[in-house]
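Each structure below appears as C-alpha cells.
Just so it is clear, none of the values below were taken in a lab; they were calculated from the coordinates. Predicted model, so just to flag it, every value in this text is computed and none were measured. Cβ atoms are built from the backbone, for glycine too; each structure is taken alone.
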Structure I
Amino acid sequence: MGFITKYYILTFLLGMSGFTTMTKVNEVWIIKSSSSLEVDGSTNINNFSCKIHSYNQTDTLYFSPKDKTLKHIKVNGKLKINVADFDCKHKIMTKDLQKTLQAQKHPYMIVKFLNFSDMPSSPISNSLTTGDVEIELAGVKRTFQVQYAIHKTNHQNIELIGTRGVNFSDFNLKPPSKLGGTIKVKNELQVEFKLQLKKNI
C-alpha cells in the first residue's frame, strides 16, 4: 500500500472519529468574559471577601447526552483563572492571599467541569442543579460537588451561581497570619462561581 493511499485512509478514519465525537455532544455553551469568582473568608477579627470581577476571556462547555446508568451528564470544559487577578479591596490582604496561593509558582487556578445533573437548558429558572468540578490550586487537585442556582434571562442566556465550601488545607496550604499571629485567617472559605453562559446554536 502506497504512502498516498495510507494518508487518505488515515484522514478518513480521523474524520470519522471526529464526526462520532461531535455527534455525542448534545449542547454547547460559551462561558462569557463577564463571569466572576468570589472567595469569602474570615479572621479572628473580621470577615473578608476576595473577588475576580471579570473572567476577561471566553471558554466553552460541551455537554454529552445524559448517561442513564450513571445518572449524570458528562461535561468537557474548564476555567483558567489568573490568581493574580484576585482583589480583596485591601492591598495587604490581596498580597497575602496571592502569596498563600503561591501565585508566582502556580499562577493559575484551574476549574475543570466534570459533570452536571441536568442540561443547563433543562431546569426552569430559579431552580437548582449539581455538578462535580476538579479544582487545581497551588499544584494540588481536588474534586468537589457544587450546587448551582439557575437564572434564565432567555432560552439562550443563563447564569449559573455555584457555591461550595473549601479549606486552605484541602490544597495543602496554610492560612496567612499577621502581627506575630495575632490576626489569623480561618481555614474555611466559601467559593462562589457566577458563570454567565450563552448557548452556542
Structure II
Amino acid sequence: MFNGIVECTGTIEQISEMNDIKTLSIRPQHELSDLMVNDSLSVNGVCLTLIQRNEYLIFNVVPETLRVTNLDKLTKGSLVNLERSLKMDSRISGHYVQGHVDCVGEIISFESEGDAILAKITIPRAMNKYIVNKGYVAVDGMSLTVIHCDDDNFSVTLIPHTQEITLAKNYLPKTLVNIETDILGRYIEKILGARVA
C-alpha cells in the first residue's frame, strides 16, 4: 500500500528478459537505505517486489504487469517514479494507492498555467466511471486531484514541486502513463451490483 507521494526518481540501468519475465535494474536518485529484499516499491505506480539489492534495486516484472502497464515501454536510461510502501505510523499525504494499475492512459495535451502544468489524459471509456471531478487518481504512482473528466479523458494539474521531483518533468503529448483509479469505487459498484442481482 502506498499514498501516491513520489519520493524520488530512479534510472533504468539494465533490462534483461528470460521466459517472458523482465528483470529491471534501477538506480534510485536517493539511497532508500532501509529498503530490503522482499519489500514492495512503487515503480511508476506499479507495486513490485525487490528481489535483489546490490548497486541497483532489482525487480522481476511478470507478463500480466507488462500487458497492463507502461513498464514494457521502458528502455535503458528511462526515468521512473519511486515510492516506498506506507508505514502504519505515517501520515497519508495523498490517498491510498495499491500499486495495481488499471490501464495505460495517453497524455493528449500538456499546457502551462503559470508555473503549473495542466495535463489532459485519455483513458479507455470503460474506466471513466471510476474517475470523478475533484476525486483522486494515481498517474505513474502520483496522487493527483482530478480537475475535470469527460467520457474518455480527464485532466490534472501538476504543481512545480511535483514536476521537479518526478518524471513528470519529461512528459510530452503522447506519453503513456499508468492509471490507477480509486479502489472504493470498484467495491461500491460490486456491492450495488450484488443488491440488484
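Points worth noting:
- Structure with the greatest value (metric distance in nm of label points 7 Å out along Cα→Cβ at positions 41 and 57, set I, II): I
- When mean projected area of the Cα convex hull in nm², for residues 49-136 alone is calculated for each of the structures I, II, the largest result comes from II.
- Answer label among I, II for the case where mean projected area of the Cα convex hull in nm², calculated from the coordinates, equals 12.3: II
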